[in-house]
Structure 1
Amino acid sequence: MKTISSVVENYIKKKPFLQSALSQGIINLTSLSRYIRPEIEEALGKDIRNGAIVMALKRLSDDLEFRATHKIVKVLKEIGEITVRSSLTDFTFLVSETILENQTVLLKEVNKNKEVFYTSSRGVNELNIVVSSVLDPVIEQLFAAEKCTQKASNLSSITVKLPSENVSVPGIYYFIFQRLAWEGIVLYEVISTTNEFTIIVDDQHVDVAFKTIKNLKEL
């Protein structure tokens with residue numbers, strides 16, 4: 001049998017941003033109840049008072065706050081070093097039979113200068129390379145015969161060291177990226193290893209992105 005609480009919970013769980021806002025207590029429950037009331041009434045097949053929906057939302061928000069954030073916040077408080085690099089360029093090439101050979105030559109150039117930034121990832125159809133802008137001429141020469149589908153300049157990277165517990169707690173990345181999205185920050189790339197991740201953002205957003213991630217340690 002459907003209840004108001006079960007229908008409200010099902011509605012909220014289908015909307016991740018709304019679920020997060022509830023768990024953080026930053027949404028007006030009375031206003032939200034008025035907004036979702038038509039759908040709740042339709043699901044139950046009867047008229048429902050706003051007060052009943054508010055009570056269901058209150059119980060749900062209290063429960064969500066504990067379940068969704070307790071373990072995540074514990075992990076985020078242990079965030080380690082945060083490293084920022086600027087003056088980066090993001091290249092995207094279509095995968096070809098020769099692209100790995102060209103990348104091998106590029107790695108030799110990268111090894112000549114330990115101060116430059118370099119990271120690369122390969123998907124099914126695309127190869128992505130993010131490097132310090134001083135290497136732009138080298139890449140443009142080495143990959144001249146490759147199909148470049150995108151080139152973005154004036155970028156910065158933020159690399160975050162996560163505690164080892166991050167692999168056993170669901171929602172860590174969602175929690176972080178949700179807050180970056182709230183700040184209107186566009187992520188050009190996300191590169192991750194087991195215990196760290198790097199985001200690539202526009203230079204004009206790097207200060208806000210850094211502050212947003214740093215503030216997670218103070219939740």
Structure 2
Amino acid sequence: MAIELVIFDLAGTTVDDGDAVNRCLRDALAAAGVTVTRDAVNGVMGIPKPVAIGVLLGGDAPADRIAAIFDDFAVRMTRFYAEDPAVAEVAGTSETFAALRAAGIKVAVNTGFDRAVTRTLLDRLGWERGGLIDASLCSDEVPRGRPHPDMIRRLMADLGVGDPRSVAKVGDTPADLQEGTAAGCGRVVGVLNGTHTRPQLEGFPHTDLIASVADLPGALGLDPASDRPAG
């Protein structure tokens with residue numbers, strides 16, 4: 001079935017932030033007296049950040065403590081995305097978005113961030129102003145974030161896409177692959193330029209593993225010369 005919609009993750013997939021999400025989350029936890037490793041944070045990457053914080057605190061932390069740590073994390077991430085000169089799209093992302101749209105394929109992004117952090121990041125990158133994406137959705141805007149399919153289903157409804165087999169989900173974490181699989185996406189694509197390596201992603205359901213989003217048009221069979229399906 002032809003792909004009508006591609007849904008991309010943000011940090012680690014289409015956004016190069018030097019592992020800032022992991023670092024800011026560890027810093028927010030450390031400020032609350034909790035020390036966790038980088039690998040522990042990577043283990044919850046991609047899911048809604050309040051849920052991730054709860055897991056890292058041991059699963060029985062009070063809601064007000066989770067909320068306080070999340071608020072600190074959100075302040076750190078918003079400041080980083082607004083001010084740090086290192087924030088940039090992953091090389092080839094804009095070109096991939098443009099190639100998909102030229103082929104008549106809708107482009108959306110979804111994320112485990114809340115809307116406030118996402119707004120800062122999207123304003124910085126200019127994808128909406130440039131007409132490169134059709135929609136964005138955050139985990140605080142649906143009942144359940146990843147690995148549940150709620151964000152994908154909402155984007156499909158918003159963009160008029162009826163069959164999940166015509167959707168490709170692209171991300172750099174196991175939660176992204178689980179989300180795409182749970183939604184029944186026709187293509188579930190892991191990228192290797194983010195937080196997880198090929199061996200770490202291979203054990204999760206997927207249809208493709210590619211080096212980066214720059215390789216997606218080729219994986220979908222688009223002819224780069226014409227931005228139309230090859231053959």
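No lab work stands behind these numbers, since they all come straight from the coordinates. Fair warning: this is a prediction, and the values are worked out from it, not measured in the lab. Cβ atoms are built from the backbone, for glycine too; each structure is taken alone.
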- prompt: Once relative contact order in percent (Cα under 8 Å, 6 or more apart) is calculated for every structure in 1, 2, which label goes with the largest value?
  reply: 2
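A value of -12000 was derived for helix-only ellipticity at 222 nm (-39500 (n - 2.57) for each DSSP H run of 4 or more, over all residues; to 500); which structure in 1, 2 was it taken from?
On the way: 1: -14500; 2: -12000.
This figure was derived from 2.
Quick one: mean count of other Cβ atoms within 10 Å over residues 116-123 came out at 19.5 when computed from one of 1, 2, so which one is it? Mind dumping the intermediate values first?
Numbers: 1: 15.2; 2: 19.5.
Among 1, 2, the structure yielding 19.5 for mean count of other Cβ atoms within 10 Å over residues 116-123 is 2.
Of the structures labelled 1, 2, one was used to calculate Rg/Rh (Cα atoms, Kirkwood Rh), giving 1.12. Name it.
On the way: 1: 1.12; 2: 0.96.
Label of the originating structure: 1.
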